1. From which structure (P, Q, R) was relative contact order in percent (Cα under 8 Å, 6 or more apart) calculated, if the value obtained is 19?
2. Of structures P, Q, R, which gives -0.50, -0.86 when log10 I(q)/I(0) by the Debye sum over Cα atoms at q = 0.12, 0.19 Å⁻¹, for residues 14-77 alone is computed from the coordinates?
3. Matching task: 98, 28, 19 is the computed value of Cα extents along the principal axes in Å. Pick the structure from P, Q, R.
4. Given -17000 as the derived value for helix-only ellipticity at 222 nm (-39500 (n - 2.57) for each DSSP H run of 4 or more, over all residues; to 500), which of the supplied structures P, Q, R does it correspond to?
Structure P
Amino acid sequence: MNKKGFTLIELLAVIVVLAIIALIATPVVMNTIADAQEGADKNAAYNYINAVEQSIMTTDMLDPNAADVTAVTSVDASLVKGTAPSTVSLTISNGRVVGGTIAFKNNTFTVSSDGTVTKSS
């Protein structure tokens, strides 16, 4: 008798192998996605800081006699690239962002006095 095709055991073996591969690959893929989201949020934080500083410079250029800007209540949306932060608390000195925090949906970043952005734990 000439049989063509796969037996039930062979099909089950293939399914088991595929399940093992899926179990191994899923955490790796999820970690990669989380790392990519963190990187995107960090870049968005830098972009937001640049937008704030650009807004301060624009204000200074439009009215050079105005007092130093110590707070920015809004930022032109066209200046912000990427995801908008959910909460922002920045310290401004001499037209520069010198500290604070920027929070997104899943990540919160701290801004140091030299403008470096690091993930808060």
Structure Q
Amino acid sequence: RVSWIEKYVGKEDPQYWDRNTQISRSIEQVFRDDLETMRNRYNQSEGLHTWQRMYGCELRRDGSKGGFNQHGYEGRTFITFDKETLTWVAPDPQAQITKRKWDGIPGYNQGRKAYL
């Protein structure tokens, strides 16, 4: 914990560390489950494998805003979110399963856009 945030968080939100620790543990389990799914899809039972998620917002020089949400497996793009069409783009053939699943959940993609 960093001292400057300790002072602020302790005063403003005493449950901050407990709440965020719990959130992080939940996210860790989601990543473990996702990684297991990837290993099964690619028929990999052993070895070290990498599942990544990158998301964020950007403010461009012209004042416009953008956002991105993408997932990678083994250092390659697995699936990306297109916030204009509210659909997932799956350049990897194995990602088609995920694309159909996520695109098929009512409200899921609208939630991704709202977050970005």
Structure R
Amino acid sequence: QFIVSCPETNAQLPVNPLPKLTIAPGSPAPGDSVSFTFDASQVRKDGSQLYVAWFDGVALQYSDLSADSKATVPADLQGTVYAAVVKDKSSAPTSQGLSTGLVMFEVAVPSYATNL
């Protein structure tokens, strides 16, 4: 969280604060099982299936998020990756479609990568 508080005299910011999201381990590899931490009381309100949206360059992939907040990192991610918890995977998420804030991590790019 970058904004902790503002003076009461400031106008309200035109942003929708989202619950904080963390990932463990912090630098996962493709295919790893990872755990996400977030405020479940704000996100898991109706018990519906949640997903992880993985943003990798211009690509977008989804993984199912288990009831214990675990997911598998897609096999072909590389470079700087952002992830967020979403409730719908039928189309690209908008800012209103995100259930959590974004978490960022790096996936090593092999020296022989040809798709950069």
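1. The read-out was computed on structure P.
2. Q
3. Computed on structure P.
4. P
Only the coordinates and a few stated rules stand behind these numbers; no lab work does. As the structure is a prediction and not an experimental result, all values here were calculated from the model.
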